[in-house]
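Following this line, the structures themselves.
Bear in mind these aren't lab numbers, they're just calculated from the coordinates by the rules spelled out. Just so it is clear, the model here is predicted, and its values are computed rather than measured. Cβ atoms are built from the backbone, for glycine too; each structure is taken alone.
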Structure P
Amino acid sequence: MRPYVTRFVAGLTRRNRLPLDYSAASLRLVDLVVDGLRRDRPERVRVDAILQGLGAYTGEVIVRRAGARWVDFDAAQRAYFGQPVGVRMPDGRAWNPLGKVVNRFENGPEDSVERFYLLLHGRVRTPVRCL
């Protein structure tokens, strides 16, 4: 997922000059971008690629800052989460950042991506050092 996220962020930041720096604070910007996408009430299919990219970015922030790792979901998890991949925390819990961004688009501010990260169970106590 990391190469996909790197390409997505490079393209988005080049076009829009968004400061996506893989910090926890940058997830507030993800919320704002999704809110901007919602403004004109487009069909989700028209913005799915951007939502997937923002969800992958959210997952990469969790990987880099909270000690998670990317995992392919098994069939039961795919059915439950509606996504093929997610992140697994150091304590073994699986989370669905791609779906969380979709929920933000569909439901609005009550599904904050930033709050999702801040309340995330199983995070390591100190930030993970990025390579």
Structure Q
Amino acid sequence: MESSKIQAIIQWPTPKNMKQLRGFLGLTGYYRRFIQAYARLAAPLTKLLKKDGYLWTDVTETTFSKLKEAMILALVLGLPDFVQPFILETDASGVGIGAVLHQNGHPIAYFSKKLAPRTQKKSAYF
């Protein structure tokens, strides 16, 4: 990430309304593939986007700070070497799914997604 964008994240003020929160989540969402467990980390903030659901609390303030820190301290992803073996770690819970692709102990890619309430009710078995 460019240093000007890192500086913008550091100086990003606490969102006072839903529009400002959407702006912050839009910026961080663009870089979600570089942040391990992004969906789980951002879940308390995305919950505020529901209709009449915007209520800033200590939990959301802590989440906001942690997400800013994760954006600033994000690891540099490695480039894949298709001769070497890959290791894929997956994780799923009732609210989301995630994965990390490793090679030689270094992350190559992250995937994280929060499941919609309708999808959360579905069975994991076919």
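Summary of computed values
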item	result
For distance in nm of label points 7 Å out along Cα→Cβ at positions 6 and 94 computed as 4.0, the structure of P, Q it came from	Q
Answer label among P, Q for the case where semi-axes √(5λ) of the Cα gyration tensor in Å, calculated from the coordinates, equals 22, 18, 14	P
Value -11500, calculated as helix-only ellipticity at 222 nm (-39500 (n - 2.57) for each DSSP H run of 4 or more, over all residues; to 500), assigned to which of P, Q	Q
Which of P, Q leads on distance in nm of label points 7 Å out along Cα→Cβ at positions 62 and 118, largest value	Q
